[in-house]
Each structure stands twice: as C-alpha cells, then as structure tokens.
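What follows is calculated from the coordinates using simple rules that are stated; it is not laboratory data. The structure displayed is predicted, hence computed values, not measured ones. Cβ atoms are built from the backbone, for glycine too; each structure is taken alone.
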Structure 1
C-alpha cells in the first residue's frame with residue numbers, strides 16, 4: 001500500500017484563543033485527508049463502491 005502525505009490547512013475558526021485545535025476539528029482534518037486519498041485512488045469515481053468508516057479512534 002502506498003503512503004500519502006496530505007497537508008490540511010488550519011482555518012482561523014479551527015483555533016481557540018490559545019491557538020489550539022479542538023479534538024472535533026482534528027477529526028475534521030482526518031476526514032478531509034481521507035477524502036483526498038480516496039479521490040487520488042479513484043474511489044469517488046462514478047460507479048465505484050464507496051467506503052464506510054465503521055470506527056475511528058484517536059489516542060491523545
């Protein structure tokens with residue numbers, strides 16, 4: 001399996017007053033990266049069976 005390096009830019013609304021990204025926002029970044037990988041692999045092409053995320057776990 002190939003390794004992908006995906007950069008997701010921080011948005012102003014993602015940061016709290018201390019410049020920390022919330023846990024929920026971090027999961028949004030993971031989702032954005034996953035979608036980009038799926039698109040790069042052609043998994044969002046018409047007629048291709050989609051993916052379902054059954055579980056997502058992060059240890060902080």
Structure 2
C-alpha cells in the first residue's frame with residue numbers, strides 16, 4: 001500500500017458530525033508505511049473523547 005492509497009482510503013473517513021473527510025480537513029499530519037504496517041498521525045482538537053475513538057475505528061476499517 002502506498003501513501004497515496006492510504007490517503008485515498010482515509011478520504012472515506014468522515015469527521016463525526018460533519019460531511020467532510022479527515023483528509024480534506026487537513027487532520028492527517030503524517031503517514032508511515034513499513035513492511036506493510038501503516039501508521040497515520042492525526043492532529044485533532046476536541047473536548048469530546050468519542051471523536052478520536054470514532055475516527056480511529058473508521059480509519060482502521062478503511063485501511
């Protein structure tokens with residue numbers, strides 16, 4: 001999987017409560033791929049602890 005494929009997959013992950021995805025919001029700060037393992041760093045600013053959990057679950061499903 002390439003970085004571009006990861007970004008494309010993450011475009012299906014919507015920010016909870018919005019219709020925009022986490023890529024278009026600029027929340028994806030870095031993508032690291034090593035031996036088939038993908039690590040994505042996000043920049044989230046929220047007081048709702050459910051938002052990061054929802055995004056994590058959706059991102060893992062997309063990838």
Structure 3
C-alpha cells in the first residue's frame with residue numbers, strides 16, 4: 001500500500017542508500033520474531049487475579 005508508513009520509510013531509506021532491501025528484510029524478520037515471542041510469552045503467562053485489574057490504571 002502506498003500510504004503504509006513502513007512501506008514509505010523503506011522506499012525512502014532505500015532510495016537514499018541508507019538501507020538495502022536485504023537489510024530491511026532482515027530487520028523485518030527480526031521484528032516479527034520478537035512480536036511472535038511476545039505473544040507466545042503472554043499466552044503462556046497465568047492470568048492475573050481480578051484484584052490486580054486496576055493496579056496500573058490512572059484516572060484523574
């Protein structure tokens with residue numbers, strides 16, 4: 001998509017010679033791996049008790 005900021009950044013950095021397509025693909029693959037690892041960790045973590053639901057909620 002032409003309006004995708006990641007696609008636009010990739011095109012700009014490639015055009016300016018600051019990033020190769022190969023390096024971008026490598027970074028993209030690493031980002032996806034980190035995201036998937038994070039999801040796996042969250043899914044395997046126990047649910048917090050309901051008493052903790054509002055522990056980190058701030059409302060003025």
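With Kirkwood radius over Cα pairs in Å derived from the coordinates and found to be 13.5, which of 1, 2, 3 does the value describe? Intermediate values should be presented prior to the final figure.
Details: 1: 13.5; 2: 11.9; 3: 15.1.
Label of the source structure: 1.
For mean count of other Cβ atoms within 10 Å over residues 12-19, which of 1, 2, 3 scores largest? Walk me through the numbers before you get to the answer.
Numbers: 1: 8.5; 2: 13.9; 3: 11.0.
Structure 2 comes out on top.
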